[in-house]
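The numbers here are math on the coordinates, done by the rules we state, and not lab data. Just so it is clear, the structure is predicted and the values come from calculations on it, not from any experiment. Cβ atoms are built from the backbone, for glycine too; each structure is taken alone.
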Structure I
Amino acid sequence: MNAVKIGVMDKETRYVERLGAYLSHYGNCIWNVSAFTDKNVLARYMEDRRIDLLIATDRELIEELFGKYPDRTYVFLTDETDVRKNFGQRIYQLYRYQSARVIGDNIRDIVDYKGLLTKADKVSVIIYSPVGRCGKTTLAKQFVREVSGDKWLYVGMEDYGGDLDSDRGDDFLYYIKERRDEEVKEIIEGCEGCIQSPFSLFDVRRIERDDIEWFLKLFEEESLYRGVVFDMGSAMMESYEIMLGFDHIIIPFLDVPVSQSKIRQFEELIEAYELNEIRERMHFINMDCKTPPTEEMLKLLG
């Protein structure tokens, strides 16, 4: 999980949603954006998770958080047109009523200047769908093998998936659970871009978010690939919490009523459990669209 983490805070729901959505699109594969309208929710979030750069319209809140987290970077969106570029070592000011594009350009400059994005940053993706037999695994493997130029690693976590005649991912999952970094690196380097699904679906179900985050931190040191795609079977998803370990959540679907009904139910479930951070990272790909799904995936991930 290597992309720059950006938080956007404002009491006005429509404003923060629109700005957050624009910045998320602007910084695709560069940063992840989480939107907040309640400063108490934001404070609790920052206690447990990383935010590299916070954008907010409340100056007192920024100064309070800066006192608690002086190693983070902050942007104060002010109503004043005549603003200084910054009023603290890590606190910048921007006029809030300029275009979203200009704000995005300034945020990118700050990210570059503060060195928040490094050349070693990689992109992590989970491809999952509540729709069965929609071509999810074919899409993931075609992207890795044919479209991305051999710069992405495929990791199978399918139930009854993979190639029975090839090496499967049982050892890979075992070494992750055991935190065996050298063995995991050896598997990555020798797999030729594809780690097949393991024989036992029960082994897959043992993998938790902490395991994913440990692997992704190790993956930062890998020089062969710029990203990794985890192909997650629907029967493997013990908890949606595991999705939060990834930068992007890609959800393929079919353009038929049954498929659309399952997608709506999935979205309603995400909303019911207030898993807003998952919603912010979701990208839907219509497998029946005229544009090839691999091109849509490439457009998203670069």
Structure II
Amino acid sequence: MLAITMGNLVYAKEKPEELPIRQRLNNSKPTFANKYSIVKFFEEHVYYANENDLGNFLKLYAPSYISNDGFNMDSTRELFTDLWKQYNGIRYKNKVNSVAFFGDTAIVNVSEIASAAIKDDSKNGELKSCVDVIYYLERKGKSWVITGENVISEEIAIIWGDARSVAMYLEAPQLVGAGNEYSAKLFIAPPSGIFAIGSISNEIVSYPQKPQKDVFKKFAQDYTLERIMMANNKSTNEYVVASIGFSRPSVNKATGFNMNLSGYACLIRRVNVVPKNKYIEVKGDTAQAK
């Protein structure tokens, strides 16, 4: 500050170079105006998503945007274009859980839910996803743009036919080290008269997604299915995918015993993979330090 004395009065005049610092300090405060601007931003985000308005939706992202899966603006544009074509009428809800301000940037934790109806022949189905994500924002005028995101957890369920009446749960770790072994377990509780077979696989997060070949197996007597898998060494996050087929046995005089597919479910859980850090040194651990 530069002090100016006039008689017995002392006036303080800000140096020009102090103004940006003062502004950044004010922008770092969790004021009502700052918080409201974040809430308003994510209201626009979910509005454009529900309208499938790709142009305005992508304007909320910075050209340099990158996600923790390596998705940039080009792959994000293609992903949402394909998603909204495949699931016409998909609806989104979001909730801002917390926000921290750092000058002209903000870190925001948001919970998101998406749902869509599925019609296949005479049977109905549904898609539902629940995501917990950290968004990184940069101030742009009176609003913001998304510069990056880090998906903490993600669960997706695609359920069709008889699967809609079955309680199911897929268990998998949220975080594993690259190249480490981990277990995924599937639990179901089918009503009497419905038979089920299932498979569990892991797939790296990619675009377009490259699904693995399903190897279906019988469930154990307690209707559980478990598989031990190895996390990838490519420093890439992955999905655990459980596929379940349901059938109702019937007897036909002409064809005999039938086991037609009466329902299907695909449960997906994200597993974030932590790359190996070769630069961590532990006292006495000469092998690690080399």
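Structure notes:
- Relative contact order in percent (Cα under 8 Å, 6 or more apart) from the coordinates reads 14; which among I, II: II
- Test item: helix-only ellipticity at 222 nm (-39500 (n - 2.57) for each DSSP H run of 4 or more, over all residues; to 500) calculated as -5500, pick one of I, II: II
- Of the structures I, II, the one that 13.4 was derived from, the read-out being mean count of other Cβ atoms within 10 Å over residues 204-211: II
- Source structure (of I, II) for Cα extents along the principal axes in Å, for residues 124-243 alone, computed value 35, 31, 29: I
- Rg/Rh (Cα atoms, Kirkwood Rh), for residues 44-139 alone derived as 1.01 - corresponding label from I, II: II
- Parent structure of the calculated result 0.60, given that FRET efficiency 1/(1 + (r/R0)^6) of positions 100 and 116 (r between Cβ atoms, R0 = 35 Å, to 0.05) is the read-out and I, II the choices: II
- Structure from which 12.5 was derived, mean count of other Cβ atoms within 10 Å over residues 20-27, options I, II: II
- Source structure of the calculated read-out (Cα extents along the principal axes in Å, 111, 58, 31) within I, II: II.
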